[in-house]
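The data blocks that follow each hold one structure.
Read-outs: derived from the displayed coordinates by stated rules, not from any lab. Fair warning: this is a prediction, and the values are worked out from it, not measured in the lab. Cβ atoms are built from the backbone, for glycine too; each structure is taken alone.
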Structure I
Amino acid sequence: MENQKPVRQKIIERILSEGPITFKEFMEMVLYEPGLGYYTRPQTEIGKAGDFYTGPHLHPAFGWMLAKQLEEMWLLLGEGPLSVTEQGPGKGYLAKDILDGLKKRNAELYDTIAYRLIELNPGLKKFQEGLLDEHVAKISWADSVKAAAGAGDGGAGDGVLLANELLDAFPVHLVQMNKGAIGEIRVGFEDGAFTEVLAPPSTPEIEEHLKRFLPEEFNGQISLLPDGYRTEVNLALRGWLREVSGALGRGFVLVVDYGWPAWDYYSPERDRGTLLCYYRHRVVEDPYVNVGEMDMTAHVNFSALKVFGEEAGFRCAGFCPQGTYLVSLGIEEILSELKRDDILKLKGLLLPGTMGETHKVMALHKGPGETPKLKGFEMRNQCRVL
């Protein structure tokens, strides 16, 4: 049957039929082709048995701290029923840790919370159902961001959307400088192997994006980038934020991911971009091997996230490294309750050289009045450097 073909074969057939496709289209098929892509196939594994892990796999304290953050946001929103939507929930560990934490620390909030999971993979959804059985009355599932933060047939609702290591998996346009002009990588197939073809940009938005976010030293002039300079352009961020804003009347978006401000993302020294693949917990730089069998990511341009968020009606309430955020939020309060092995695991969430430094946290707010101050950003709010 057609849908039983490996995703690699489907990509090859498409290229042979249509000609070279943009890298963005290639990445989209690799990760999200229904039933075949890395994130949509039944056998996808996340964690120790898979190809990568996220914060919740290190220790439940990550989710407990986000439960504390949700409590603060709930208070700022007026202590009414709270809708929380998590997009890209993986195996459901973060949702479990958050709900476990809320049940322990704030029964009133736990009683009023409605927690939605946006999940496209039937296999992962089944695992989530078993893992979250204790919280079954609090949980529901949706298949699109239109259901985010309490949106329903009656229009936009109030609440919070969580995106933990989601945006790095958005398909990106891969571009490269060639003789003073920007070209876009297209993926072809010859002699049994994938090939790269440099072609004019598929959309003018690519050049517009680069001119907007290049560091000041380039003065918005793409031609000043060195020959051979390669990087990514994530145009999907803007559409995603518009969708979320349309579903959210009043509330917050909380993003946790690895990335940098634009001035660092597009620095001259970062001339090979940020695109990486992960296969059995090892970094693979070649995206054309193990097609459909490994994760593929690109770092997040947090300056673009802030700017596009503002265009969609949000304001940046906070931005800082994950370790700083968790310490500012009060993670030390639970250290006395933990065993030595647990404390060692927490180092992977907090310290330089770990997720504490590579991962950043951004909070976007939508609503009337002044932008609220959140405790997690009291020590180091870097919104202004974006």
Structure II
Amino acid sequence: MFGVEQRLAPVPESQWTEAQRELVARYGRDGRATNALRVYLHHPVLAENILPFERYIASESTLEPRHRELLILRTAWLARSEYVWAQHADLARKAGFSSDELTRIARGPDAPGWKLFESVLLRSVDELLVDSFVSDSTWTALTAQLDTKQVMDAVFTVTEFTMVAGTINSLGVPVDEGLRDRLPSGISSKPVAARTDVRLIGKQPRIPPLEPADWSPEVKKWLARYGNRTVPNIYRTYANHVAMDQPRTSVSEHIRQDSTLSLRIRELLIVRIGVLCRSEYEWAAHAPALRRAGMTDAEIQRVVEGPGSASDVEAILMRSVDELHRDHVVSDATWRELAKEFDAKQLLDILTTIGGYRMVSMALNTFGVQLEEKAERFPPSLR
């Protein structure tokens, strides 16, 4: 773990509004607010929008509980998130995991004792966190045992908890009282995967987007929000799993519609994380949005190149993206600079925007979602 001191104080129970009490009743652990939820109460709109997807991934997905916890705990281990580890080691024990198995998760997919498919699941976590992509060999092994909905849930389990871990780490949320498990000590946290930057743009998608002729009544109802417009490939891909996409959409819509951040800041964060994840689909969608927010091409090139040693607000924001991507935590120095410029709601929205669009980028890369017709391509320096 990072030893970060708590950076946003929890909202005292004596100050909770009725809306905040309702959030605790719905999303608390056994009706009680977790330490993370107490911090999210600073921004009830955000909590309302992001917690349904976290609940879906943590307890309602199509994955069997053992597979779900393997993915979450390996993500927590690589992201050095003691909070997520403590929460889910407790749940894993209730699902039948032994102490030895928890330690083996930290040792990774090559540790002796795993069933072959369990090793594959663990390897997919390492690949996603390092390369924002699941390799061909791992994808083939995943889809040999999981159907389309299950493999989508598997990928989103890792990407969602990458966001959760980075957010909780950066907020310095302490482990909840009564949880005894901590990150195992004396084991290397180096991932087994390597960065490759292999992507599927211009190739066949791994999960084909649903064509209108194949839309079930449920899919038609879900995609009706686009009216008579052509539905983009991303949403026709996610429509393969409506039960997952409905709560997931609330996260993305919060970032795009309900965030306290300005358009320029929001799009800067999205484009920078898209560049780091080498997600060309995200570039095509959000580089034009940066121009609409007033950025020149020279300024957008700066987003591509990164913050360097600059100390203006946009450089500090980019630095927070880079640190979360690399280290799964915003450093003390960067946090202090952010806290001078942004209030609690905005700070939470910054973390959610970066984590949310890292999640999107990893899924788009892995599912092989293809660019829309006439979409803007990566600049030459990124190809």
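A value of 4.3 for distance in nm of label points 7 Å out along Cα→Cβ at positions 286 and 310, calculated from one of I, II, originates in structure I. Each of I, II could give FRET efficiency 1/(1 + (r/R0)^6) of positions 270 and 366 (r between Cβ atoms, R0 = 30 Å, to 0.05), but the derived value 0.40 comes from I.
Match the computed value 0.95 of Cα Rg over 2.2 N^0.38 Å to one of the structures I, II, and report its label. This figure was derived from II.
Distance in nm of label points 7 Å out along Cα→Cβ at positions 38 and 342 computed as 3.3: which structure among I, II? Only structure I yields this read-out. Looking across I, II, the calculation of relative contact order in percent (Cα under 8 Å, 6 or more apart) that yields 23 traces back to II.
With helix-only ellipticity at 222 nm (-39500 (n - 2.57) for each DSSP H run of 4 or more, over all residues; to 500) derived from the coordinates and found to be -9500, which of I, II does the value describe? Matching structure: I.
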